[in-house]
Structure P
């Protein structure tokens, strides 16, 4: 690991090398030959080599592809720490939950073309959807005409009434919907709300391009 600092004109720093190896659970393997390590451990060594020169800009090309859950969690922790310390990290990944967990800005590539670059929170607010699901006391065979002002869908053999709306809406129509249900004598046992994930947005963007 010390040799990895040379091309970047970094002086020896045994404390930093030890810290990197410990964070990647490699300290006990520091004297082992690469050929004796497992595939996951070899991946850890590659990551350690990238971190050894204390980069200010770090490119990680699918660092967690095909690795075990433990290494993936270690990588997430390490990337967060580096990000918080001011390191700029450019991460490519096919794991959308990974991008949602760690990224501040999202870039979407479809068929070799960068189709979008946006701050994550702004992207999810602008393109995300919210869904309200009402679990009805009695099943419906069709949506009453009195609920025609809302784009409602019946699910679960008529027991669930779903209402989808844009995330950037204030949801002011929900109280009105609930009042209308009461006026029509339609009771519900429970309700729940969900917000679309980054994966939902990604799939929607890519499908728009096909």
Structure Q
């Protein structure tokens, strides 16, 4: 399929061929959900923790005699039923990550790219480079294209001036092609790829 190639000044510079096997797949919300859940699970720190009985500070002396008080027998104030005691079956540090086959992850990325293309929310730029790291200049150029919520993916390396200028713009994310992922693609309204990014993603996913 064909797509227009634009400049940062919103001028048409030509066309580019997009591979159908990467940008023309049918909608698969189930695959997108699986990959996004996998990504977010890997991000979780898993450091939540409560104290068990053996970790609570307190005396180990028996709190009152065994018989004759009319109360239930107890040997420690550190158990979970007393104020200041432990937490029963509380959370412990662990990883929330789980495995997802490489083929499913690749299919998820291709499905996300195809979804943006099908919705008409995929823009191809000739390049993402600036002569100076001026945020005001970049905001003006992006507004000409109509971008307010976008993920901009460049080739193997980002232009340093472009990266710095975009860092202060809310709703605009910039990634190299190797960092392109389903979650960041779907969380922004528009996906912007440079020609280098298109070549890199097709080489990676074909």
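Since every read-out is calculated from the coordinates, none of them should be taken as a lab result. It should be emphasised that the depicted structure is a prediction, and the values quoted were computed from it without experimental measurement. Cβ atoms are built from the backbone, for glycine too; each structure is taken alone.
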- Here distance in nm of label points 7 Å out along Cα→Cβ at positions 87 and 175 was calculated and came to 4.9; which of the structures P, Q was it taken from? P
- Task: For relative contact order in percent (Cα under 8 Å, 6 or more apart), the calculated result is 25, so let me know which of P, Q that is.
- Result: Q
- Using the calculated result 1.00 for FRET efficiency 1/(1 + (r/R0)^6) of positions 15 and 55 (r between Cβ atoms, R0 = 35 Å, to 0.05), pick out the matching structure from P, Q. P
- Can you spot which of P, Q the value 0.80 was calculated from, given it is FRET efficiency 1/(1 + (r/R0)^6) of positions 23 and 159 (r between Cβ atoms, R0 = 30 Å, to 0.05)? Q
- Suppose you compute P(r) over Cα pairs in 10 Å bins from 0, in percent for every structure in P, Q: which one lands on 7, 25, 22, 18, 14, 9, 5, 1? P
- From P, Q, which structure was Cα extents along the principal axes in Å, for residues 79-126 alone = 65, 23, 20 calculated on? Q
